[in-house]
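Asks: Some structures are shown below for you to check.
Nothing in this text is a laboratory measurement; each read-out follows from the coordinates by a stated rule. No experiment lies behind these values; they were computed from the predicted model shown. Cβ atoms are built from the backbone, for glycine too; each structure is taken alone.
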Structure 1
Amino acid sequence: MPEVDIDLNAVVEKPPLPSDDYTFLIKKSELRQAKNPNKNTGQKEWMVYCELVPQEKPDYAVFHNWVLSPGALESSQATMSIKKFFSVIGFTWSPDGRFNTEDLVNLRFVAHTVLDNYNGRMLPKLDSIIKGVE
């Protein structure tokens, strides 16, 4: 059996990103389809999946999905509705109402995070979108 050459005794667990206001850079943005049907629509909804990097702590990442279901799009919360998010940060979509997920990469915005218990793990999540950053 091969022996793994690593000293697990020397490993120090990295704490979760503290709840605070951060300037985020969208590092990755792509269109994905949910694995399970939405309980309200019965459809496997599409979503914009983003990997966000807090500029104040670039060794961390926050993952966020903007679901493109009617209920999410109609929400007045920028963490739920990508349309509201675009309005808050000042992103202009095309005249026909469409946007390209690639155009979101490198956008910067300020948001507040909170720690959320997800399956026994404390993970940072966006709590509110504050403003866009140029």
Structure 2
Amino acid sequence: MFRRIFSVFLDSYSESLKLKDSYRRLTTRLGWLTVVAGCLVMIAIMYHGWLLFGLPLDGGNIEGLRLKLVSWVVLTILFVPVAFYAGMIAIYGVCGLILLVLGRLSWRQAVEFAARARYPRRWYRPNA
């Protein structure tokens, strides 16, 4: 599962290098927004995970709570790719819907753009 999620990000980056300049700038900005959205999702997951495991918010003594702390760290690590993939789907999905409404993408292209960060053929440079 994690391999597939990471491959989406790596494929997206390698494909973005082949794009026309205006589309490369668009996808770069979308990528940065995806990072911000992923970080916000991770903060929420970390906070709610901290509460879920009953760890003290005031920074008190965690003696006897080491297993819960380790569980929280594992949960956080496991959710990193999921959070960033969710951020990508949200950001690219909104952009895909806007481009769909403007008539620049078909429905299939908008779904591929949102879920897999696949770009339409006309976005690529002719020699790429």
Structure 3
Amino acid sequence: MSLSILTVLGLLMLKMSLSILTPRQWALSQTVSDAHLTYERAFAQRVPFETLTGPTSPWPVYPATSTTSLEIGRLPGNVPIMGTVVRTRTDATPVTNPAAMSIWRVQSVLTYQIGGKNYVKSRTVVRTQ
């Protein structure tokens, strides 16, 4: 009888500890993806304007896109988080830019999958010259 009670108690404790790990894993994956998007934003801000608008730009003019697959981090148990970054840029229109300045919206979209669920995050940087 006491062995049965201890077994049930042990199973309940195991279930409770596993329910605590799920939010931590989600927070870890969010932190990893936010860290990579911070890199994307910094890269978009520091790239020279000549490179940004050149023919070999990492951000081609919309509707063209540049797609890169990469590992954005690892979950506990050394499980890799694979993601895809899609980059593009758009020019300001004469309606939104009456001063005719050189203004570009540079966008990076990160998609990744964890536990069968798809996640999408994006960052947009406005560059002017």
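Asks: A value of -2000 was derived for helix-only ellipticity at 222 nm (-39500 (n - 2.57) for each DSSP H run of 4 or more, over all residues; to 500); which structure in 1, 2, 3 was it taken from?
Replies: 1
Asks: Here relative contact order in percent (Cα under 8 Å, 6 or more apart) has been calculated and equals 20, so which of 1, 2, 3 was it run on? Mind showing how you got there, number by number?
Replies: Details: 1: 27; 2: 32; 3: 20.
This value belongs to structure 3.
Asks: Check the numbers for distance in nm of label points 7 Å out along Cα→Cβ at positions 48 and 72 across 1, 2, 3 and tell me which is largest.
Replies: When distance in nm of label points 7 Å out along Cα→Cβ at positions 48 and 72 is computed for each of 1, 2, 3, structure 3 gives the biggest number.
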